[in-house]
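What follows are several structures.
Just so it is clear, none of the values below were taken in a lab; they were calculated from the coordinates. All values derive from a computational prediction rather than experimental measurement. Cβ atoms are built from the backbone, for glycine too; each structure is taken alone.
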Structure P
Amino acid sequence: MNAEDKKVAAAVAREVPAIARAVDEIVKSLRDGGRMIYVGAGSSGRLAILDAAECPPTFGVSRGTVQALIAGGRRAITHAVEGAEDSVRNAVRDLRRAKLSKKDVVVGVAASATTPYVLGAIRYAKKLGATTIGVAANRAGELRKLAKIFIAPEAGPEVLTGSTRLKAGTAQKMVLNMLSTAAMVQMGHAYENLMIDAVLTNKKLEGRAVRILQDASGKNASSAEHALRASGHNMRLGLIMLKRGVSAGEAKKLLASTKGNLRLALGEKGKARRDG
């Protein structure tokens, strides 16, 4: 199994150009007020749910920004729901409930590229004018023809024939990591390689926030801790305080004056991005 798993990274690497195009489409959608909505079934759907669930705490975005729909609904997250992946009608119903619009981007995740639930979702998304992206483990299915951008890291046969939770699942997880992370970084939810917008929900994360502010500012732990407290545990404001030597109130005004663009608020015009 380990020898076979070594093939996954190479398979994903071959798809990097398509992944990059997909990221550009996702960023375009998010900047226009749209959402990224994953749609999947079985193992693929559960991987999509995992990726979507991690975006709010990692990047500080709302739960609606990145969503995931799985054939069979909530029960399918922990149990196999027989026949759920075969329902095209349920895919349309689920996207209607999510109030899909043409501003959104729908990412269909299906190892076989033939899952009816995913194909139905992609067809409905196209009908509404939403951007469509397909992620599969092979190129033989209809998903390739339907999606605007198709990503298929083909890693070869599984050691357990037909088990899509092995190399196929690993490859899909890697692709989803890249789609969401690269998009969020482009949206400005990171500073360099640091999670500047991470939600601080426990003591461990508060400690990580102090280290992030230290790394980003070059200041000592005591200064970083003070800035974190004074900013109301807002790392963006804390970093502005540390790097520009201003109070929390002044940092808030600087950030507001740049409409949330952290680079501009820090006076780093040469590196400024269109931060979210």
Structure Q
Amino acid sequence: MLTSAQLDRYRNDGFLVLEGFAGPESYGALRERAEQIVDEFEPDSHRSIFTTHEQTRVSDDEFLASGGRITCFFEEEAFAPDGSLAVPKAQSINKIGHAMHDLDPVFQRFSYTPDLAAVAEDLGLSDALALQSMYIFKQPSIGGEVGCHQDATFLYTDPVTVTGFWFALEDATLENGCLWAAPGGHRGPLRSVFKRAVAGGTEFEQLDPTPMPVAPEDLEPLPVPAGTMVVLDGRLPHWSGANRSPHSRHAYSLHCIAAAAEYPSWNWLQRPDDMPLRRLADVAAGATA
């Protein structure tokens, strides 16, 4: 799937932009299904808020159990002071996570494809396991900032193998919160890991004191059209700003790890025992058999 020039670019930069990877019919189906999930979601009994600011990260039971579920998480700015929704429900959700690729047929069809399996193999992930999926809304006006981070902090393996496949389902622009990345930053150290704490909840453990790049000054913007796939090395520092524009920036993200790598039990995301991870290539081959 990938040319030698593309592989060299990925190894040098830590990310690769592949425009036109997904067609309008396939990514349109994800948008339609996500809207259905939100429409069926009952917000009165679920108040999980997703925030990427370390000091305010929500680590409630629903978040920690979402590795094997389909859960909606609210934007931080979705609520009025009295706790009621300040915006319509459809515009209040930050993301859906984290197992749509295995629990929802529409997301499964999009996630397990021969083309994606081939890209993973080209990158050295011939035994790629699909670990986590997220549908990210980046809502108009209230879409939250995603602080500069490394994916391996949150999905750690030994050795580090996590690779992100990020799909633009709408045009991602400078105005609505496109990705920004630090070219070559994947060659730096992993700064921290996000762990389940012994006493409950979660905590960050620092591994290296090297400062993260300052966003957005030290980063390169990645505005891309709908249908683009951006591949992200697990050590690559990347960021997206708040969306204050009137336009949403829907995206779908799938994270894969190598089957041969160790996935510690202290990782925040854990799957139920009866829901083992599946190989990208095996499921994709079965779907086309």
Structure R
Amino acid sequence: MARQFVEEIIYLCLFAFMAGFIDSVVGGGGLIQLPALLIFLPGAPLPAIFGTGKFAGIAGTTAAMFRYVRSVQINYLAILPAAAAAFICSFLGARALSHLDASLLKPLILVLLVLVAVYTFIKKDFGTLHAPKLTEAKERLYGLLIGAVIGFYDGFFGPGTGSFLIFIFIGLFGFNFLAASAAAKVVNVATNLSALLYFGYKGYILYEVAVPMAVCSIIGSQLGTRTALKRGTAFVRVLFLVVVSGIILKFAYDTYGGGELAGLATVLSTWLNEF
């Protein structure tokens, strides 16, 4: 039994490393980490799965954020209000699940992600130039609005949050992919922290699993940010398209096929109704 547990930890740490790498560049690490936790910890309660994953995920995201902060100029006038709004609205979004069915959003989010991918693919210069185009007042206002909306979405549903943030920071604010990735990490840390505080308060974190996963997530995120900073916006753009395509496939499978995943979504919705 002890040997099996060690093997599970090793596999989970490997997936946490990969998730940290991907998430540090373009988001989407949860697509790797959450399925791994569900596979290798089949007997764990679902709240503990999500709490453990959130603990490991925020470690990597925070490490990536600090590395970006040292290397990429971040517009804090816009990003900090967005992060504050996201922190508050992430919790509100989670509580909204007690009154709404999150699965109803899947077709809409699937369409939005397809449009994001198509637009990014067709517009070859999208995110290649860093040319902020809003006044300081508008940056603060839009930052608050975006933080509120994305924060609520992340708490309410979640998948694709990082990719949406990057797309918005490029399309609306005029950031390049590196600056948008850095800004997205700041907001993502806020949304994840809001959820993690709840999980920790409720005792929904398996620390014997979460701590080693967090260490590997940090290592992966450091390698990911170093790679992104070294190879530049062209690399981030390609990886962004790959990750968004993966999210689209997952959404399509969850929405129009895959009875087991649909069953998992039902269980998750039932648990989240306890908020």
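Annotations
- helix-only ellipticity at 222 nm (-39500 (n - 2.57) for each DSSP H run of 4 or more, over all residues; to 500) derived as -16000 - corresponding label from P, Q, R: P
- For the structures shown (P, Q, R), relative contact order in percent (Cα under 8 Å, 6 or more apart) is largest in R.
- Sorting P, Q, R by FRET efficiency 1/(1 + (r/R0)^6) of positions 152 and 248 (r between Cβ atoms, R0 = 30 Å, to 0.05) from high to low puts R first, with the largest value.
- Computed 4.8 for distance in nm of label points 7 Å out along Cα→Cβ at positions 88 and 216 - originating structure among P, Q, R: P
- Source structure (of P, Q, R) for volume of the Cα convex hull per residue in Å³, computed value 134: Q
- Calculating distance in nm of label points 7 Å out along Cα→Cβ at positions 144 and 200 for structures P, Q, R picks out P as the one with the greatest value.
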